[in-house]
Structure P
Amino acid sequence: MRRLLWVLLALLTVSPLLHADRQAATGYAALTTLFDEWLAFERPAIVNGAPDYSAPAMAQKLNGLKAFQTRLAALAPESWPREQQIDHALVRAQLNGHEFYLRVLQPWVRDPAFYKTLWTAQSDTPEHEGPTHHGVVELWTYTFPLSPAEEARLAAELRTVSPLLTQARRNLTGNARDLWLTGTGTMQTQVADLARLAERTATAGPALRAAVTEASSATAAFVQWLESQASSKTGPSGIGKEQYTWSLRNVHLVPMSWEEEVALLTRELNRAHASLKLEEQRNRHLPQLTMVRNQEEFAARADAGITKFMAFLKNAPVLTVQDYLEPALRRHMGGFVPEASRNFFAIATHHEPVTLYTHFYHWFDHEWLKALPHPSPIRRKAWLYNVWDSRSEGMATAFEEIVMHAGYYDDNPRAREIVWIMLAQRAARGLASLYAQANEFDIAKAKAFQVQWTPRGWMRPDLDLLGFEQQLYLRQPGYGTSYVTGKALIDDLLRTRAHQLGDRFSLKGFFDDVNGAGMIPVSLIRWQLIGER
């Protein structure tokens, strides 16, 4: 009898815990179900062979989104484990991103570049930088010459181009002049890319050659239509301070406002310029860095730099270095560029390749995402609307300075100057993008500001990079600042984590913990590691 009482008492004690666990599991299961259903809902219907971005379809999307937001708000994750609460916050950011996309950004209405279909190179970030439509052709995933099966796949994908651009003429009713003009240039690039594709597939089967011809003709006609409409486009392209701050806080989960980002980027621009002058003073008796003169010299410097850099990361130690990281970096080491054609980053690499390779933390991220997928199904998928930009671009930018301070350039002090030049350029272009989003700058003024405040004349107005960057940051509010803002958040996380762990802190452990949290906003990584929101 006594044994039976003990059993009953044990059951009474344990059952509330089991019930709570079951409730939490059920709640989290509801979250993952909601997320999967929303991912399917987010994709537009296919009409006449192309994704449907018509006004009625997008209005229906916005109305339907409200049901997902209501379901999410009803889940009450407060009693869930911290990791699951973070996933809930991440899903909320995704739904907020969808709302912002439908309610404010509306690239199918305002931005002709949204209709670019052919993408010839892989982005170094987890997904495309900025808004893209749902039927893009990732040409970089194909291996040429194409097999018959790949020919058929590419032909089928390219058939989206013509009906999509027919639809675009009805959808593009916006009045954003700078987006219209720069978007026209983007579509002109697609004309050139399709011409090169036609050359590469000249001996392909008739179905693919016909698909390339149709896509080329449709794109060329679309460019002519855009040019014919340009004079009627007179309005601003920025979204304004209020909407910018809403997106920053609710989509990208950056705990700042437009005004606070202006203050931060101004401070970082000042710090970068002042630090550059101090470096130049310290190095005044040292010879200047010599520029690479040919491909052989570039290859030799790049090869030696990668070997030294990877050894430094492993032996310092800075972070965990798996065997697949060095080959990934070598695949993106670049090559020699004639001096007259070098953009900002090519100028940097032709002085010291590793100054840019430190930013190629991006390609480490790509490898880790494949080899070490996060156990959370939500963190393996949550890449829409660039919610990852503070972590992706912020970490890549922070790593440039972290590697410098950790001692990599101690035997090459002049290279430290390039690190400060790169930070100044990122702060200048981000600050310009803030004024553009506030409609205090048009894109011409934004580009001029970026040129003016990039040291040594390394950012030139005659090179494509300048226009590409300011166009991207106009198309995707918050992206231009994410490099510097994300870096500041990572600096703060490093400080706080070191204080929390005391003597147990190590740089390698810090990076292992940050990478283990997944490709999520830095504010959520802070919550996971520090326990503070």
Structure Q
Amino acid sequence: MKINFLGAAQGVTGSCYILETGGHRFSVDCGMHQGNAEIEKRNLNTDSYRPSMLEFVLITHAHIDHIGLLPRIVAKGFKGPIYATPPTRDLMQILLLDSAHIQEMEAEQQNRRRQRHGGNKPTEPLYTTDDATKVFPLIKTIEYDKPFEPAPGIRVTYHDAGHILGSAFIEMEYEEEGKHTRIIFSGDLGRPGQLILRGPKKGNGDHTDYLFMESTYGDRDHKSAENSREELAAAIAYSYKNHEKVIIPAFAVERTQQILYTLFLLDQEGKLPKDMPIYLDSPLAIRATEIFRSHPEYFDDKTQQLIRDGKDPLSLPNLRFSQTAEESRALNTMPGSAIIISASGMANAGRIRHHLRHNLWRKGASIVFCGYQGEGTPGRKIVDGAKRITIFGEEVAVAAKVFTIGGFSAHAGQSEILQWLKSFDGKDTKVILVHGEVRALDALSGIIRDKLAMEVHVPAYLEELTLAPGKGMVPVVNEAKAEPRIDWEFLLSDAEHLHAEFRKRIALAKDKPWVAQTELRDRLLDVNRKVLELISEL
């Protein structure tokens, strides 16, 4: 079998692994790359996927970094079935339509900006709402623990991964050259004892040849749920006392519902001010919450018992929904304290950017990050201690109190990952670590080698890996294509040339009227400030 890593290899977005065996070519996940501009350019590289030559796609769960490129590959020729659990199907429909709407809106904004600057070449959206709609008839639902054959000779079983509603890890069995092979794809692993959902199913002890395992938090463990609840209560108390707002960037699926559940528990414990309104300012999160309510059979025993007792852990007396853009904007001029839960979770899109722009500079406000923040995102910059960030082209000071609460994570921490790994028969199992940044991958791979004595491989973006049981893993990496070399010497030489040219022309500036000189001075000061910021980042 050959596997091409088209995403989530030494990174955490764009999950997509294309497999070839026995004349079949198919994919596990097909996610969107998220991060800075260079990372997001990878979404345009559809040729590497060869969509028309994919037979089927196996989806682990409905997060955009695992499903977000499905409309694009369908638009480029993919026509096969897409396998997912029933809740994943329902969530995919609202998430992909929302993603398509964002692509269309961003393209429209870029085109207006380009026209204002005199440009003519239009920007095309990554995909359209129509492209997203064409994905839905291809989805085939699969229940947990029921084997099926998406192609002759390939046997697949979905198991509960405990990450988000309907999430699965995938067990795959096939024969190649007369040898039976068993592979596990973890997808994203959840945590034992988390709110709402059951923990991930453990291995059954059967021999596993290869185990592809996520490593998002491979370098650390999370705080306990109780400590995280107390931290959220502290953030609420801080801003309530200061008559300011608590801003919570939250992923629409799973994280929002966990936050609502936690607020329900705080209310039960008397730690939530009765006169403090809670706004769920995300139409997508509102729809996702309704999908959660429609699949209570996927909840853990404790949550199901609450429902039987007539309690709704996803509802609160002071919970209000902001559906329209006008209702969302009104929150930023509303006096007094409030809790605002809004998307996106990494603060790189959606309404949350407006709330940060209006509250990030307020000393009495709280910003609560409760999920993973990808490299290059505004959320990551704030968490890493940025003194100011740019939002809608405007620099905004970071004066609010920033809370980073890890206990809400839907990803397993290091110890939880290792416990799950140990539940499989580790004899001769080869572990391939994916979906993690380099620091996390290095930490986790070292522990697995040293303490579990298992062979570990960390693939690179665009790597092709050949798997043959009983033989070594053979990777092939085109580094020039995966990470094109940056010619720093050329860039520095160019900057120096421009600086020299500016010095030559400074006399011309001195001959201009004084008012015109002040404008040139201000523009030069702005350039110098940006260079200083760049130096500070280095």
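No value in this document is a laboratory result; all are computed from the given coordinates. These numbers come from a predicted model, not from an experiment. Cβ atoms are built from the backbone, for glycine too; each structure is taken alone.
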Structure from which -11000 was derived, helix-only ellipticity at 222 nm (-39500 (n - 2.57) for each DSSP H run of 4 or more, over all residues; to 500), options P, Q: Q
Re Cα Rg over 2.2 N^0.38 Å, for residues 157-404 alone: value 1.29 computed from one entry in P, Q; matching entry is structure P
If mean count of other Cβ atoms within 10 Å over residues 109-116 is computed to be 24.2, which of P, Q is the source? P
When distance in nm of label points 7 Å out along Cα→Cβ at positions 245 and 477 is calculated for each of the structures P, Q, which structure yields the highest value? Q
